[in-house]
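Below you'll find the structures, each written out as structure tokens.
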Structure I
Amino acid sequence: MSEQQNKGDMSFLDHLEVLRWHLVRSAIVIILFTILAFIFKGFVFDDVILAQKSSEFWTYQLFCKFSHLIGNGDALCMKDMNFSLINITMSGQFSLHIMVSLVSGIILAFPYILFEIWRFITPALEKKEKRNALGLVFSGSILFILGISFGYFFVSPLSVQFLGNYTVSEQVQNQITLGSFISTVTTVTLVCGLVFQLPLIVYFLSKLGLLTPEFMRKYRKHAIVITLVLSAIITPPDVSSQVLLTIPLLILYEFSIYISKMVAKKEK
């Protein structure tokens, strides 16, 4: 940033110009990762997205080992999906290829996007605040990665298992469109990554004075209900997936109360 920017002499249009270049750089990085994901479609589809269709998927193997460990035999071992994937439109697979590549680009570029946000706001911050802001970028990236990992390795596989194998009658076979399968996996995974940003959101709201730890404690029971509703919306109608998502959300809420408390303490 120039000296003029650091002194706060920039006009509204100057700020917009600076913001534009931050957005342009973020868009370029997203595009680069999107192209990379588009090129390596074999890895993205076969080894990442469609991998949840196989009983060899890491999560299924983990449940199977746990089942044997507690003496339940193969009770928790999961078989290959009892459905086939189909494409019913001419441009279906190509369109999905582009969509999945774009989502992959956004996920991979997310830490850099947070970094650009940090670069945009630092000229208006004091030296100590700049260090704190950089820490928030790091924390936000870690939370996003944890959320994505949790959604991909736990919530999404259980959703796929439940919905893929569910039938109302043996006379009806599941033939699921590729778009439906990919939409389930990517939506659940991406939303989990965003939901895990709750502590970061609470930090900013607490900084602005819009949220207090007393308020969050007072409405803890309401938060539990909202968490259950949110879990039901994010995940398919599978109780195990909903419970699995509800637990970390409640933990994040309690952690967010602690963050709000620390912010309030520093403000005083």
Structure II
Amino acid sequence: MVHMITITHKEFMQLSELIKINYGINLKKEKETLVVSRLHKVLDELKVNSFTEYYDYLMRDFSGQALQVLVNKISTNHSFFMREFDHFTYLRDEVLPYFTKEISDRDFRLWCAASATGEEPYTLAMILKDHFTEEWDSKILATDISEEALHIAKNGIYSTVEISNLPKSWIAKYMKKIDTEHYQFTDELKREVLYRKFNLMTERYPFKKKMHVVFCRNVMIYFDSATKEALVQKIYDSLAYGGYLFIGHSESINKDATDFKYIKPAVYRKI
């Protein structure tokens, strides 16, 4: 039987503070069990006997790798194809036709700010591919804090169960079967998505040009109010006028603390 190291309240508070400072994730007290279960193998491999020793190890590591392992384990990265489907139809039917008329240089910029294991950015890439002609540059920037999630996303391999929500026409057009249980997105579609590791807590976002659309869904549920408001402001500043922000349906934006205009559930606009 594997011995599971327990965590004291003080140790949990130390770790959660470290995670919040670096990644904005607000771990509530009820997440103690989750933290222990997700980190017990890490502690075992490091041969440390307590979460205090593990915290000391994190403090001594200046490479950033130990912290990266921590966030890989703690971040949820739960995603699936066609999640909150009405967002995709609104993007296709309302947002893209608007920008097709408005953008003169045919350079459409979409940022998927929490790409997880790739389901959302690939769905967006297929919608954009179906809409824009070859003359358009419509590559997607997809970012996440988890290197593990980004690795899965870049490979673009999903099981038949995972892709069961996708239209058959998309599977035929944009995927190739690699064995009886798995499909992979074609190289052509994968080239439409640029994956990068990025921390939303970064003080200044390094975009040379403003985005037209930002998808930042089901991320803010992990943040407290102040962190959320700071993030919303940074996204607002990153958007071109007329640009859209899509958030998760379980999330909301404090209308008194932002210039975003509410359009419909979980859709906001910079006007």
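Here, each number is a calculation from the coordinates, and none is a lab measurement. Model, not experiment: these values are computed from the prediction. Cβ atoms are built from the backbone, for glycine too; each structure is taken alone.
Looking across I, II, the calculation of relative contact order in percent (Cα under 8 Å, 6 or more apart) that yields 17 traces back to II.
To test your reading of the models, identify which of I, II gives -12000 for helix-only ellipticity at 222 nm (-39500 (n - 2.57) for each DSSP H run of 4 or more, over all residues; to 500) when calculated. Write out the running numbers ahead of the final one.
Values: I: -23000; II: -12000.
Computing helix-only ellipticity at 222 nm (-39500 (n - 2.57) for each DSSP H run of 4 or more, over all residues; to 500) on every structure in I, II gives -12000 only for II.
Structures I, II were shown, and Kirkwood radius over Cα pairs in Å at 20.1 was computed from II.
Comparing distance in nm of label points 7 Å out along Cα→Cβ at positions 38 and 254 across structures I, II, which is largest? Walk me through the numbers on the way to the answer.
Working: I: 4.6; II: 2.5.
Sorting by distance in nm of label points 7 Å out along Cα→Cβ at positions 38 and 254 in descending order puts I first.
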